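Bear in mind that the values in this text are calculations on the coordinates, not laboratory data. Computed from a predicted structure; not experimentally measured. Cβ atoms are built from the backbone, for glycine too; each structure is taken alone.
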Structure P
Amino acid sequence: MDIVFLVARILFALIFLLSAMGHLTQSQAMAQYAEYKGAPGGRFGVIASGITMGLGALMVLLGVFGDLGALLIALTLIPISLFMHAYWKESDAQAKQTEQVSFNKNIGLIGGALALFLLFASTGADMGLTLTDALIQLG
């Protein structure tokens, strides 16, 4: 089961590692889009969200305080979902549907991150193939 959990962590972390690279390497273009969508923070916000997503993903992937990494991912996705995928603000049907799909995807990823947080925090190093125990101990 340790291998299955490691594969799950790799697959989960991959989307955030790739997204973080985009945030950091294309921050100017992404900042312009974020400004268009009404998201606060400009380029700093894009870079900060890239760093938190990337750091959280590495923590989950490597099992280094994976509970904290999962929380970083969840907390980063909340404002991104609300500002960048506010489908309820769209008047065009196609744009609304596209943003709703992205919003729903992010809600699912937040749920997955919270489930990983709970798993790391409740079982800790007993999960195997982690470099550290959880920072937060539940149960």
Structure Q
Amino acid sequence: MKDVIFTSNATAKNGRDGHVKSDDGLIDLKLVNPANNKEDKGSNPEQLFAAAYSACFDGALNLVASKAKKNIDSETTAAVSFLKDPEDNGFKISVELTIKIKGVEQSEAEELADKAHQACPYSKATRGNIKVQLNPQAV
């Protein structure tokens, strides 16, 4: 990949019941599979993906809003669900993005969310692979 701007690294050990750490140590988390372990505290891949997707989408939203000369204040919450996949008896994920946007009417919020969904690198990466539901809200 010739146009790399930066690369981030993290290493996981022992999967969903293990540990994940970024190379700079900012992320250093115990992983707990909430499907099997409701007692222990820890993160999980879906929580980490939700954090990353919500940050990326909110950034894309603010970019498309600035290009449209809209002065907004926004907050994006990603709910990432871990689901059974009946097609292969395995598992899959889905995402619901709740996008709260101050400074625009509902129709503008919907338009900005749709444009952000086209621009966001996480949306591009997941398009056609997982269900992503957008819930834009003018607040």
| task | Using FRET efficiency 1/(1 + (r/R0)^6) of positions 35 and 131 (r between Cβ atoms, R0 = 30 Å, to 0.05) as the calculated read-out, with 0.20 as its value, let me know the right label among P, Q. | result | P
| request: Taking mean count of other Cβ atoms within 10 Å over residues 11-18 as the quantity of interest, name the structure among P, Q where it is greatest. | output: P
| query | So distance in nm of label points 7 Å out along Cα→Cβ at positions 3 and 59, computed for just one structure, reads 1.6; which one of P, Q is that? | reply | Q
| query | So relative contact order in percent (Cα under 8 Å, 6 or more apart), computed for just one structure, reads 18; which one of P, Q is that? | reply | Q
| said: I have -10000 for helix-only ellipticity at 222 nm (-39500 (n - 2.57) for each DSSP H run of 4 or more, over all residues; to 500), calculated from one of the structures P, Q. Which structure is it? | reply: Q
| query | From which structure (P, Q) was Cα extents along the principal axes in Å calculated, if the value obtained is 49, 28, 23? | reply | P
